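> Below are structures written as C-alpha cells.
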Structure P
Amino acid sequence: MEIQTIKTDISFSLEHNFSVTVELLRINDLWKIEVPHILENKELVYQLSSADNLVDKYADILNNAFKKYNFINIRRNVKHRFICLSSTQINKTVILPSTVEISDDFSKYGIRRKSWDGDDYCYRGFGTIMNGDLLSWCIENSHFMDDDSTIIGVRTDENYRGNGYAASNVAALCNYLQGKGMSTIYYECALDNIASYRTAQKANLEYIGEVHYLSFQDKTHK
C-alpha cells in the first residue's frame with residue numbers, strides 16, 4: 001500500500017471554530033491523506049504503513065492528537081469523488097433543451113446550499129423547468145479556498161428521475177464553469193447512490209476514488 005501525505009495547517013480552524021474535517025482519498029492502492037500540522041509526518045506514515053484498516057488507524061491517531069484541543073471524533077463519511085478539469089471532455093450530447101441557467105433563482109425555487117458567514121461567492125446553477133416547476137437542478141454547493149475550484153451537487157424530484165435531467169444539468173453546469181475558467185470541479189456521491197454515480201459517468205466526469213471524511217468537534221460546543 002502506497003501512502004502520499006499532504007500537509008495542511010488547521011491551527012486556525014482549531015482555534016476559531018467548533019469543528020474541523022480532514023480527509024483521506026483512496027485511488028486504487030494509493031492513499032492520499034491530509035496531515036494536520038500537529039502530527040509528525042514521518043511518524044504518521046510509519047504508523048499507517050502497516051495498518052489493516054487505514055481509516056480506523058488514522059482516526060485513532062487524530063483522536064489522540066486532538067485531545068489537547070478538547071476535540072472528539074463525531075462523524076465519519078465516505079463518498080465517491082469525481083472531478084471535472086479544464087481538460088475534461090464533457091459529454092455535451094446529454095444536455096437537454098429543457099436545461100436552463102437558474103443562478104439568479106435559488107431563492108425563488110427554495111434551493112438551499114451549504115454556506116457560512118461572510119460567504120459572498122457568486123454561486124451558479126442549471127435546472128430543468130417545466131410549467132414553472134423546477135424538476136431537477138445542479139448547483140455549486142460550496143467553493144474551496146480559491147476561486148478556481150468548486151464542488152457541485154445535484155437533485156431531481158423523485159417523480160421525474162430516469163429522464164436524463166440530472167446528467168443534463170451536471171454537464172451544462174460543468175460546461176458553463178469551464179468556460180468561466182474554473183480549473184477544478186468536484187462531484188461527490190454516497191457509495192450506495194448508484195444513480196448519482198451513473199449521472200457523473202454520463203456527463204463524462206473523471207472518477208478519482210473514495211474520499212473518507214473524519215470530522216472532529218469541540219466537546220464544549222453543543
Structure Q
Amino acid sequence: MSLVEKYALLPEEIDRQSLSMVEAGLPDSLRLSPFERYVVCRIVRAEGDTEIAQSVRFSPGAVERGLEALGRGADVVTDVRMVEVGISKALLTSRGISTRCSIDTPETASRAVKEGTTRSVATVRELAPHLNGAVVAIGNAPTALLALLDLVNEGKADPALVIGMPVGFVACAESKDELIRSTLPYISIEGRRGGSSAAAATVNALLSLMSQQNAP
C-alpha cells in the first residue's frame with residue numbers, strides 16, 4: 001500500500017474530519033457566538049494549533065460587520081500576496097468580490113525609498129484610497145498594522161473590519177494591542193502568533209458564512 005493510499009483522503013472528507021477534530025479540541029471555557037466559533041475553528045485548522053483559539057479576539061459584532069461589508073461587495077485589502085493567494089478564488093468570484101495588494105508594485109517600492117520606510121508601511125499608505133469600507137486582512141508585518149492604525153487616527157481611512165493577525169516578535173503583540181484598544185471592528189490574535197494562513201482563513205470563513213446565509 002502506498003502512503004497516499006494509506007493516509008490521503010478526498011478534500012471533502014479531509015474538511016469534515018479536520019473540523020470534527022478541531023471542535024473536539026476546543027476548550028470548554030470559550031464563550032463564543034456561533035459565528036465566532038465558526039471563524040475560530042477555521043483559524044485553528046489553518047494553524048494546526050488548538051491552543052491558539054484562546055488568543056483569538058473579536059470586537060462586538062465584528063463578524064457581522066465583516067459579513068455586511070462583503071455582502072455589499074467591499075474589497076478585501078491584504079498586506080502581502082501570501083494572504084491574498086490564500087483566499088478562496090471560488091468564493092471571491094461567486095460573490096463578485098475583489099482583492100487588492102500592492103506590496104510588490106513599483107509604486108510601493110518607490111514610496112518606501114522616498115519616505116524612508118518599509119514596503120509594509122508603504123503598501124498600506126499606497127492603498128489608503130481603497131481602505132474606506134474595506135475588509136483589511138493583515139497577516140505579515142506588524143508595521144503594516146501600525147501604519148493602518150495611524151491612517152485611521154489621522155482620519156484618512158475607515159475600514160469596515162480589520163483582520164489584524166501579523167506574526168513575529170518586534171512590535172507584533174503591541175500592534176495588536178493597539179488595534180484591540182481602538183474603536184475599529186476587529187478580529188485579531190493576541191500575542192506573537194498569527195500569520196498569513198490565519199488571516200486568509202478568517203477571510204475564507206467570512207466568505208463561507210456568506211455562502212451559507214445565501215444558500216436556498
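Bear in mind that the values in this text are calculations on the coordinates, not laboratory data. Bear in mind that the values here come from a model prediction, so they are computed numbers and not experimental data. Cβ atoms are built from the backbone, for glycine too; each structure is taken alone.
> Can you say which of P, Q returns 24 when relative contact order in percent (Cα under 8 Å, 6 or more apart) is computed?
Values: P: 31; Q: 24.
Corresponding structure: Q.
> Something else: Out of P, Q, choose the structure whose coordinates give FRET efficiency 1/(1 + (r/R0)^6) of positions 70 and 182 (r between Cβ atoms, R0 = 30 Å, to 0.05) equal to 0.90 when calculated. Display every interim value, and only then the final one.
Working: P: 0.20; Q: 0.90.
The correct label is Q.
> Just checking, which of P, Q has the largest value of percent of Cα pairs over 28 Å apart? Write out the running numbers ahead of the final one.
On the way: P: 38; Q: 27.
When percent of Cα pairs over 28 Å apart is computed for each of P, Q, structure P gives the biggest number.
> For percent of Cα pairs over 21 Å apart, for residues 22-133 alone, which of the structures P, Q scores highest?
By percent of Cα pairs over 21 Å apart, for residues 22-133 alone, the leading structure of P, Q is P.
> Given a value of -7000 for helix-only ellipticity at 222 nm (-39500 (n - 2.57) for each DSSP H run of 4 or more, over all residues; to 500), point me to the structure among P, Q it was derived from. Spell out each step's value before the answer.
Working: P: -7000; Q: -16000.
Source structure: P.
> Who wins on distance in nm of label points 7 Å out along Cα→Cβ at positions 6 and 30 among P, Q, i.e. which is largest? Mind showing how you got there, number by number?
On the way: P: 1.2; Q: 3.2.
Of structures P, Q, the maximum of distance in nm of label points 7 Å out along Cα→Cβ at positions 6 and 30 occurs in Q.
> While we're on this one: Matching task: 16.6 is the computed value of mean count of other Cβ atoms within 10 Å over residues 46-53. Pick the structure from P, Q. Walk me through the numbers before you get to the answer.
Values: P: 11.9; Q: 16.6.
Derived from Q, not from the others.
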